[in-house]
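Following are the structures in question.
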Structure 1
Amino acid sequence: MRKLALLFLVFTSIFGCSNPKGNSVINGSIKGLNKGQLLLQKIEDTTLVTLDSLRIYESPEFVFSLDLQEPEVLYLALKFDDSITQTRYLPFFAEPGNINIKTSLKGFGYDQSITGSKNQSKWDEFKLLQGRYNDKQLELIQSELAAGQQNNTSEVKRVQSQRQKLLSARYLATVNFAKNHSDLPIAPYLMLAEIPDVNLKYHDTIYKLLSPEIKNSKYGKALELFMNQQKDSVL
């Protein structure tokens, strides 16, 4: 009888760990990480708030479980035991369900594979799109510096004009991306996070395209509040 009781406890422990509470499970691995503290965080009122944390020893795997009311951007914060290395952050678009994150100690924060989130998938697409504009922008900056060193004023002005056109093109590309994905929370999020300084008419255009569900989401409400504040500031 005692053996059966012990066996029951073992099974309860196993299945309890493999079936964590919450409607969302965030799991993954950080290749090359042997020791450190991993925090799951979110932004509330412009402040990063820790939702959960765990210590990593030897094994690079991690699992977090939580209740998500809706899709939103969360952060994995990697803290080190020494007082020298700065905390690293990995943002991702979480959704109710199972999300898997694979990254490495070396690439933490900029080189990762994330599956299980439709909004994250679209965010990855957006980052690839923006990467082309960023690469071109870097080329133009280098050209402008070279022209400045040669005191070539006309070339500097020409390159500056190109940079301004490129910036406008990047803004419009972001608006179009949000327009094409107005059925997802990623749309209002990008308008707020990527181009808050764009002409307010573009924010208004995207907001009007959002479905009632997305308008009522965290980022939909934030976009509406942002627009109202901007309108009030010009009165």
Structure 2
Amino acid sequence: MKQVTLGGLTVRLAGGTDGEGGGSGPLVVLMHGFAAPGDDLVPFAKALEVPAEVRFAFPEGAAPLPRQYGGEARAWWMIDVNRLELVALSGDTEVFTEVEPDGLDVARNQLVNCLDELEETLAPSTVVLGGFSQGAMLACDTVLRTPRKFDGLVMLSGAMVAGPVWRPLMASRGDLAVFMSHGEEDPILPYAIADQLRSELNDAGLNVMWVPFRGGHQIPSNVVGGLSHFLQSVL
């Protein structure tokens, strides 16, 4: 693994010919979730069953979190915890899905700058963008709201946000392959929010591979296996 700074973000590179993002293979960009360390998803570079030439990039969110979250915890934007609690208590998913979170636009711009430098540096012909939880939301937002080419979208325990903005843009990505997974007992991002997004992406014509599982806010082994198959099919 190699750590670099691209577009102002810390990025960890892995895979490829040298284990540090070398070579000319496809690129998979995965982003961590809220309050996770920047290297949280790096083990995926070895856990996923993909060709050896596949390269991985793991950008780190620029927003540091208060000490109460742990010294290495990062975020892409601050989560409105009260809104999530309201969803859990009332079952009203619209208070989460129909509101654009403060800081999403800043995070997207940071990611786009990082992707620009990643693609300039690594020159991949194929790019898959994804993440876990908050990182999954940012990935989907970036895919829908930017014109750049992507060959796949990965959403692990993600959810719909900014619904009024996302919905009209979905059909423009009608040829995109999408991988989604979510725990049926997720206590943080309710299953219904992810299932709603899956349904709306499908209705817009996107090809969604859907892997629900019995469990919470996590990435179990069957999701790793399903994601491996997905990546093999799009890379």
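Bear in mind that the values in this text are calculations on the coordinates, not laboratory data. Bear in mind that the values here come from a model prediction, so they are computed numbers and not experimental data. Cβ atoms are built from the backbone, for glycine too; each structure is taken alone.
Work out which structure the value -0.85 belongs to, where log10 I(q)/I(0) by the Debye sum over Cα atoms at q = 0.12 Å⁻¹ was derived from one of 1, 2.
On the way: 1: -0.85; 2: -0.60.
Derived from the structure labelled 1.
With P(r) over Cα pairs in 10 Å bins from 0, in percent, for residues 111-174 alone derived from the coordinates and found to be 21, 54, 23, 2, which of 1, 2 does the value describe? Before the final figure, lay out the partial values.
Values: 1: 20, 36, 24, 14, 6, 0; 2: 21, 54, 23, 2.
Label of the source structure: 2.
Using the calculated result 3.4 for distance in nm of label points 7 Å out along Cα→Cβ at positions 103 and 143, pick out the matching structure from 1, 2.
Details: 1: 3.4; 2: 2.4.
Corresponding structure: 1.
If helix-only ellipticity at 222 nm (-39500 (n - 2.57) for each DSSP H run of 4 or more, over all residues; to 500) computes to -10500, which of 1, 2 did it come from?
For helix-only ellipticity at 222 nm (-39500 (n - 2.57) for each DSSP H run of 4 or more, over all residues; to 500), the value -10500 is produced by structure 2.
Given that FRET efficiency 1/(1 + (r/R0)^6) of positions 47 and 151 (r between Cβ atoms, R0 = 41 Å, to 0.05), derived from a single structure, equals 1.00, which label among 1, 2 identifies that structure?
Values: 1: 0.30; 2: 1.00.
Derived from 2, not from the others.
With relative contact order in percent (Cα under 8 Å, 6 or more apart) derived from the coordinates and found to be 14, which of 1, 2 does the value describe?
Considering all the candidates, the number was obtained from 1.
Determine which structure produced the value 13.1 for mean count of other Cβ atoms within 10 Å over residues 39-46, calculated from the coordinates; the candidates are 1, 2. Provide the component values of the computation, followed by the final result.
On the way: 1: 13.1; 2: 18.5.
Here the read-out was taken from 1.
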